1. Work out the source of 0.5 here, i.e. which of 1, 2 gives that when distance in nm of label points 7 Å out along Cα→Cβ at positions 1 and 121 is computed.
2. Could you figure out which one of 1, 2 the value 32 for relative contact order in percent (Cα under 8 Å, 6 or more apart) was computed from?
3. Quick one: mean count of other Cβ atoms within 10 Å over residues 41-48 came out at 21.9 when computed from one of 1, 2, so which one is it?
4. Given a value of -7500 for helix-only ellipticity at 222 nm (-39500 (n - 2.57) for each DSSP H run of 4 or more, over all residues; to 500), calculated from one of 1, 2, which structure does it belong to?
5. Computing P(r) over Cα pairs in 10 Å bins from 0, in percent gives 9, 34, 32, 18, 6, 1 for which of 1, 2?
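Readers should treat all values here as calculations from the given coordinates under stated rules, not as data from a laboratory. The structure presented is a predicted model; accordingly, all values stated were derived computationally and were not measured. Cβ atoms are built from the backbone, for glycine too; each structure is taken alone.
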Structure 1
Amino acid sequence: MNFKQSEAHEILERTPAVLTHLLSGLSHEWLSSNESGNSWNSLEVVAHLIECEKHNWIPRISSILSNNDNEPLPPFDRFSHLEKEAGIDELLREFNQSRQQSLYQLNAFKVNPFDLNRTGFHPEFGSVTLEQLLSTWAVHDLTHINQISRVLAKRYDMDVGPWKTYLSILK
């Protein structure tokens, strides 16, 4: 196993800055494009990350630490963000503030190595550990950074010509 809480924290604390540098100031055309169909655009991904900060990570960590491993983890609606409409700067600001609060709360829990083995009950996956949840939080950030990069690249999918052969992000 590779998990170290301090390393996960390195990713979690950087994600808002990464997204701010990547997305702030981009035109609406960049921000509103998606990979097709019902896939999310960059605005929707950032809105989703905000909802995760408010209703997913910390409530579920708190539930696991409360020792109620037979109680289901608090529910989370992965699509609730689709009702949110805001500009990118507002979304990025809110995500940054929400993430700072989440990391403050996580530090306040004073999670120790023993706590990482505590479990909660996920309605779909069954028993999950705190270590798995914290690992998922970091990888979730990386997943959505990757998704945003793909969405942005997809906008020029037809414009790169023969170089598409060398651009793995477009495959």
Structure 2
Amino acid sequence: MREPPAIGAVRLRHWRADDLESLLRHADDAAVSRGLGTRFPYPYTRADGEAFLCGQVLDLSGPVFALEIDGEACGGIGVQQGSGERRHGATLGYWLGRRHWGQGIMTAVVDGFAPWVMDELGLYRLAAQVMAGNPASARVLLKTGFIEEGLERQAVFKDGVLHDMRCFARLRAWPPGS
């Protein structure tokens, strides 16, 4: 899959094997991991980073990109497209190293990436779920055209606790042109 255009100072590009050290620097952070699913553990070990970069955690051949700022991979964004009757929908996921929080970076990235990936994959629905205890991520979605659709109660078991998930979606008009 081709890479999306740059968004401000952020380059979205494919993950590379030489991203391991920067991935570990930004991912091995309890505050980053706290709002993410169990595929993003804390502590984030070298083995975790190697497994991710080898495609054992996510299929990196699809629309899954590193966020590069100042030459360093410091976050990620991607979608998992549905199949069969759900092929026109996908689920969005993203994260950003704490050093870059509070600067509007993720809002700008999601705002640019969402329409690009929807066009690229022919999507009519882009969904995202956020742990209820992660209001900053929910604000990113709301600022970028996602609508909150509901709450999945006790949906995720992480770190010995059940977490509610807030559900969001961004839709494209159907039928086309309407």
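1. Comparing all candidates, it corresponds to 2.
2. Details: 1: 32; 2: 18.
Answer for the origin of the read-out: 1.
3. Values: 1: 21.9; 2: 14.5.
Considering all the candidates, the number was obtained from 1.
4. Values: 1: -18000; 2: -7500.
Only one of 1, 2 returns -7500 for helix-only ellipticity at 222 nm (-39500 (n - 2.57) for each DSSP H run of 4 or more, over all residues; to 500), namely 2.
5. Details: 1: 9, 34, 32, 18, 6, 1; 2: 9, 38, 40, 12, 1.
Of the options listed, only 1 reproduces it.
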